[in-house]
Structure formats: C-alpha cells, structure tokens
Structure I
Amino acid sequence: MLPPFVHDTLKWLRHETVLPFGSAVHADDSEAVVNNPGEGAYAAPLAAAVAGAAAAAALLICFFLRLPSLVVAAMTLLALAAIRGARLEGGCVRGGDRLAGAAGAGAALLMLLLLVEVAAISGLVVSHAPSAALVVIAAAIFGSSASLVFRLTQPARPLEEISDVSRPSQSAALQGLMLITIVICTALLLPVFRIGPTAAAFVAALSAFVCVVAIARNQHADDVPDCSAVAGKAAEVAAVLAVLVFVEAS
C-alpha cells in the first residue's frame, strides 16, 4: 500500500500527463479526479512540474542543437502538449467555442495564445536558455493550477441553480494547491529572476485567471471542464509573457 502522498502524486501524474505510472492497475483514478478534483489536489502542481520538465528538456536539447529560437520555442510547446495529451489545448478550443457561442472561435483563441507563447519563449531563449527552461516549468504549473482552481470554484452561482446536491467545501484543497504552487514556482523563478519577474509571473497568471472567470460567469456546470482549460492556458501564457517583459525591461 502506497503512502497517501505517493498515491496522490501518481494519480495526478496519470491525469496530467500521458505517462502510464501503473494506469492499468488504477484505471479508475481518472474518473475519481473528474468527480472529485479536490481530493489530493496538492499533488497536481508536482505532476505539472513533471510535464513542464519534459518540455524544458526539449527546449534545452533544441537549443544545444543550435536551432533558431522560434523553432526551439515551437518544439518546446509541442513537447508540452504531447506530454499532457493536448488536454489544455483541446479544452481551450472547445471552451473558446462555448464562451464565444460560435464555432471556430476556440481555434482562433488557441492560435493567438500559442503565437504569443511561442514569441515569449523565443525571447527568453535568446536572453538565456536555461532560465527559459525554468520559466516553462513554472508556466506549466501555473496553467495546471489555474485550471484546477477553476474547476474547484466555478460556476460561482448559488448551489440550487446547479443541482439539488450540495457540493463539498474545497477550501482545504484550494489551500494545499495554492501553497504547493507558490512554493515550487517561487523556488524555480526567484533565485534566477529575482523578485520583479517572479511577482509579475504570479500577478499575470492570476489576472488571466480572473479575466476568464469574469468572461465565463454566465456559463453552466457542463461548461466548467472546457472553460477551465481556457483559464489554465491563459494563465500559462500570461506568466511567460510577464517574465519576458520584465527581462527585456531590465
């Protein structure tokens, strides 16, 4: 029997990435995460860090192969999408369609976010590739945490408008999730970028999350999974862009 911390970490690794980690034995974990995302939520940032580390490794490999910075950035995002099974990207397309109420809006939104993210990572690679790799890991954590927080807190309407069954309080899950996210991302960014870019990354990710929440305030409970992907991807892109702005300004 695995300790709770190890069990929760492996469960979120199976949910956040395409890595197996014994998925044949624990095939019911995915359904458990969907039905009760707050259970063991503190381990989600650790799983996101693994996905981000895979993308960071791709960034460094491409950089040392002396590929152009735009190609390095594109390959980094491709690796990140692949390790996560394009979960945020696919949800972003569906969520964009739901929020705009028009087919094709989600694809346009995803394309815009990817273009901004590629440009931002490319700029960081030109500045200092190893530091850019750390930003990629932190951004993956921001995106995963924002997506999960959205699922735990939305839709922000009276419970009787959603269902007859009251939802359990997720305050403990949110506290654990945010604490681990803050600790890991601070440890990644602060020693290299100092206080300004680190704080900017947190503020930008939070601002992007709040904007998506405001836009999605009239959505229904069935829209939450896809809209959470929009919130996650927006927070991820905003964090990378904020770090780049501070690096270029300094």
Structure II
Amino acid sequence: MSELHSESTVILKLARNDFSYFFRTKWLMAVLLSLNLSDMLVVALVYKGMIANINYFSYYVPGVIIMGLFAASLDTGRRVSLALREGVIQYELSLPLSTQGIVLAYLIAGGAAAMVYSTSLMIIALIVLPAQSILSALMLLPFLYVLAMGLAGFAAALAVVASTRGEFFFAFQSIIQGTLLTLSTVYYPINVIKNILPPFLVTVVLANPLSLAAEALRQYTFAGSAIQFGFLTEIFLASLPLAIVGAVAYMWGLRKIQNEGKL
C-alpha cells in the first residue's frame, strides 16, 4: 500500500511538472489563442451568410472550442518529442515509477492542459454566444477531459513514431490534425458533408470524436437541448481507443529505451 501511495505521489508530481510546462511556453499560448480567436470572431462572421439555412456563427463557435481542445492536446506530443530528444525520458525512467506511471502522468497533464485552454475559449464563447445551459456545459467537462486525454495519448504515440522516423513529429502532427479536422463536423454541418463526401467517409465523420464533442456543445450547451447520456457515452467510447493506442505506443517506446538505450 505504501509503495502504491509513493508511486501515485510521483505520478502526480510528474503530471504537475508537465502541466506547468505547457503554460510556461507563453508564445505557444499566444499563438494558439490568437488563431482560435480569429477563427471565432473573424472566420465565423465572414462565413455567416455563405451557408444557407444555418446561422454559421452559432454553428462554428462551439467547433472552435473543440479545435482549441485538439490543438492543446496535441502539444503533449511536442513535449514528449522534446523529452525523447533531450534525454529527459532517461531521467524519468530513473524515478521510482513504472513505465505505465510515466505514461499516465503525461495523459493526465495533457488532458488537464487541454481542458484549461479550451475552458478559456469556452468563457470567451459564452460572451459572444450566450449559452442556454451552463449546467450542461459543466456536465460535459468530464467527457471532454476523456477526449483530451485520448488526443494527448495519440499525440504521444505520434511523437514516439516520429522519433523512429527521423524526427518528423511536426509533419505527422500537421497531417493528422488536418485530416481529423477535415473529416469532422467542426467546419460544416453533416448535411453539407453528405453532399460532398462518399458514404464511407461520412461514416468516419460521424464517428469522429471531434464531431461528437462539437455536436454535444452545440446541442446541449448553446441550444439548450436535454442531455442524452447515450450520446455522451459515444464520446467516451470514441475517445478511449485513442488513449489506449497512445498509451501502448508510448510504453513500447519507453521499454525500448530501457532495454536498448534508444528508440
């Protein structure tokens, strides 16, 4: 029991350190915020009259919150990539902590950083687009945190794969980020997407956790519809595989470093 308590303490300390590192990179925060705010206040207004039968501003602003959550979650991959290149991982492997504990610490920190960042965007969104149910927004937070952890784990997996392929992390991240956002309802309603994409890609869009999270914000927080817990379960189930894939890939990388000294 004492060993479990000791490891839990180290996990929380490592998670706190990684969490604080995200907010020490002020330039990154400034860039992300400026991009998301320009999307929210410029792009949405410009496109407002271009899509028929929809108030695009009301539609797009919740999507920007999810975009911010996604971008902040992916920054976990950047920090993992730096840790792999600069030898920080070797230090962390010397701590009284299992490889599973190291992975868990990064997932906790990545999810927390993304939630703090996206919550700041949500507060701004509530000013420009009043919500119909603050309670629904609060009830969504745990499910968005699971999504953020899943995306953070996926970003960590990208960092591990990139480190074995000549440090191509940012190229991989850009490709994945662009693909997941394009194949989602963040930008366009599903009825528009159905007129453009083939049926099998429409299915991918509907199953995309970014689509599910954006729709949950639109329906439950900003439109005020009654929360359907089956829909929230879908968000959880769609996010969980990302976290599992990320955790397995990161643990594989850590164990390879333990055994061979490098990836």
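Readers should treat all values here as calculations from the given coordinates under stated rules, not as data from a laboratory. Keep in mind that this is a model prediction, so the values were computed, not measured. Cβ atoms are built from the backbone, for glycine too; each structure is taken alone.
Numbers at a glance
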| quantity | calculated |
| --- | --- |
| Kirkwood radius over Cα pairs in Å - structure with the largest value, from I, II | II |
| Origin of the derived value 24.8 (mean count of other Cβ atoms within 10 Å over residues 68-75; candidates I, II) | II |
